[in-house]
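Some structures are shown below for you to check.
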Structure P
Amino acid sequence: MDSTAEDGEGTGRRLRELRRARGLKQQDLASDDVSVSYVSLIESGKRTPSAAVVALLAERLGCTPGYLLTGQDDTRTRELELKAAFADLSLHNGAHGEALQAFSEVLASAPVLPDALVRRVRLGQALALERLGRLEAAVQAFTLLYEDPSCVAGSAEWSLLATALCRCHHALGDQVLSVETGERALRRLDRLGLDATDDHLQLGAALVDCYRTRGDLARARLLADRLTRIADDRGGRTAQRDIYWNAALVARSQGRTDEALALAERARALLAESDHVRHHALLRQVHGTLLLDAAPADPERAHRLLEHAHAQLVEVGTALEQATAQTALASACLRLERAGDAQVHAAKALGLLGEEPRAEAALARAVLARAQFDAGEDAQGEKTLRTAAQHLRELPPARSSAAAWRRIADIWQQRGQAAEAAAAYQQALADAGLPGLVSEPAHP
């Protein structure tokens, strides 16, 4: 009679689960010594395989006999844990493609791994997808983790996932869903009555950015002020940095440039104590653009910061982040009267952004058009500017598109083309939520 250290039911269940996870059929496990019908009987728990049969099946499945018998495979688990750790390191260092591949390879062995490790790897996979710009896939992966019953509301993992979903919907241009996601999560935290943690504060910081992008600057400032008080009182340095960073962006959007610079400097001082290369680069980029807006502007220092930021983002940033850095460099070059360099940077930004209409591409085209005008290429400049306007018309109203319309309008005005400037200014106001009066028929 066949015998093992465990009853056949558990062994059969693991055999079936692992076979399906490997994409194999029962006949793929069959051999001269093990028939298809015998494999079926084992999987149904009606037969308990001998040690020799277990060894044969384990070899075909790529696991140890111990796993099939007991569900434990410490050696294999340690190997996969090490691989997951290297994937985490790759993600931290900006090797997003390498990290995604490693996470995916670990997940191929999910049936033999502890649940906690599987969730950690799935989270790493989702983060890698986001960094690679595969946002739809990232949203799907984050949502599966967020809606899993084992994800406890208010926990660090729950807050991280809520923040990631808020951030991804924002990046996809769905400002309604990004705000709804952030607000719903914050309301749930308020109902739970938990003390604010860094994870909760970072969720709030993401929502501040969503409000800002949507053009709801009053609400963005109110939330930023509230979070700043909490962070200063009991927040960690990471949370303080993120809140100061987003508060600086809100201040810049409201024209409070000096305050924005002060907040950006505070964020940079906090970031200097960390080794997160991507965050360093993004904050340098924000600081550089603030210096271009300051009165008086400091284009030389801004250009140095933006060059440094771009060099780092080439290694660790997403395509969108790299494109934004190129557009900012192009703007700095315009201030330095280097129209040729500005054209090169703006063209590279457009290459990274692709052909789909988006506000970032319209802004890059506006900067490119200005550089073309400065270089005496008037016909090409007008063509570029009109292309930017055409793409903006295909986008839903948002603060980001309003900012691009404003840039286009300013350029038309500088060119002395009043009708085009007026139309662009009107569109900027409409996209910012300030449409003109509806014309009424004259009274007879």
Structure Q
Amino acid sequence: MRIFTLIWFGQLVSLIGSGLTQFALGVWVYQNTGSVTQFALIYLFTILPSILLSPLVGVLVDRWNRRNCMILSDAGAGASTLAIALLLVIGKLEIWHIYLAVAISSIFNAFQWPAYAAATTMLVPKQHLGRASGMVQLAEATSRLLAPMLAGVLVVTIQIQGVILIDCVTFLVSLVTLLVVRFPEPKTTTDNEVKKSWRLQEFTYGWTYITARPGLLGLLIFFAVINFLTGVVSVLVTPLVLAFATANVLGTVLSIGGSGMLVGGLVMSVWGGPKNRILGVFGFSLSGALSIILAGLRPAVPVFFAAAFIYYFGVSMINGCDQAIWQRKVAPTVQGRVFAVRSMLAFASLPLAYLIAGPLVDGVFEPLLAPHGLLAGSVGKLIGVGRGYGIAFLFVVVGILNMIAIAFGYLYQPLRRLNQQLPDAIADIV
């Protein structure tokens, strides 16, 4: 746990730095272009390369030392961030530079998550995996809480390029913590040994492993659907809040969301999550869906504050429960390949969400709730009419679709009874 905690601290610092850059660049792009679609493309290039490379990355993570994979990830992502800073300093930064830089960073980040998750299984006893997952969520929550507030102050005092240079320094902190530790390696057997040939089976092994276990497959499909729906919401939070408030309020909303995630991460770290973690996933997904509907029905600053806290508290609990399930149910020697496929398929729906969110708002939902729009006399009387209310209406639709997806997931018995029907793949450690 001491080694894990040291690595966790380095990742925490790096996450805060990345959060500073993400917030500063996001606001800069939206305010300079005024286009939801161009803003959403940043999200697309952040996620798409890592999804496409996941099958190859999974094989490499199982073959290579997982510590070295994380070092490679931090070094590459830090270099791409430094390139943005240099372009800003010389006054040559353009929108396509940002797309290219975040795409390169995404390639290196593809190694980070499966290596980090698989290494955690070897570092932390099984009975504490829920707490370790809570600590990971706590780190992300701390970034969400601190980064918007710090970025708002630092952009004014040291400019955007200064913020990004701070991000580069945080990558160095993460690298140092990785360089001073060693990771235990999983024991291989003849059944799950990683072969040295580049056969097709090595790239499809993760998919074969998951499909042979209906509960895990159901969990994967459930998250693919939920991620698509919440992906539409996540890319529209900034335009929605900015339609009704200032950038400072946006930073506060994101910080309150981060505080909700922080509290959720603390609860998960201490508690370890419910014994039946599948029910925890369903329950907190439902609370998230209700908070999305609330934000859409009453788009006002106090409502944004409450909805952000409730939603992100649930995110910590959902992700903590989900991570602990996969770490317990998948053999450590194959977790690189399985987790890479899991990441690829669970998040494969996000690029589509990011692509359609902007056109849906600009071409459909905002015109519907314009002052003389088609739904101005019906839905407009319930929600409101004018700039931003089309986005709010889309939030309501997405929240309802989330609830439908949760109902279908609960009715699928192999998923609902996953804890009981699928035995753990790792032994208890005394």
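Just so it is clear, none of the values below were taken in a lab; they were calculated from the coordinates. Please read all numbers here as calculations on a predicted model, not as lab measurements. Cβ atoms are built from the backbone, for glycine too; each structure is taken alone.
Below is a table of values for the structure above.
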| quantity | calculated |
| --- | --- |
| At a computed 1.00 (FRET efficiency 1/(1 + (r/R0)^6) of positions 166 and 206 (r between Cβ atoms, R0 = 41 Å, to 0.05)), which of P, Q | P |
| Origin of the derived value 1.00 (FRET efficiency 1/(1 + (r/R0)^6) of positions 238 and 278 (r between Cβ atoms, R0 = 25 Å, to 0.05); candidates P, Q) | P |
| Value 34, 31, 17, calculated as Cα extents along the principal axes in Å, for residues 134-229 alone, assigned to which of P, Q | P |
| Distance in nm of label points 7 Å out along Cα→Cβ at positions 102 and 382 - highest-scoring structure of P, Q | P |
| Parent structure of the calculated result -27500, given that helix-only ellipticity at 222 nm (-39500 (n - 2.57) for each DSSP H run of 4 or more, over all residues; to 500) is the read-out and P, Q the choices | Q |
| Ranking P, Q by relative contact order in percent (Cα under 8 Å, 6 or more apart), the structure that comes out highest | Q |
| Label whose coordinates, when Rg/Rh (Cα atoms, Kirkwood Rh) is calculated, return 1.11 (choices P, Q) | P |
| Structure with the greatest value (metric distance in nm of label points 7 Å out along Cα→Cβ at positions 46 and 78, set P, Q) | P |
| Answer label among P, Q for the case where distance in nm of label points 7 Å out along Cα→Cβ at positions 142 and 254, calculated from the coordinates, equals 2.6 | P |
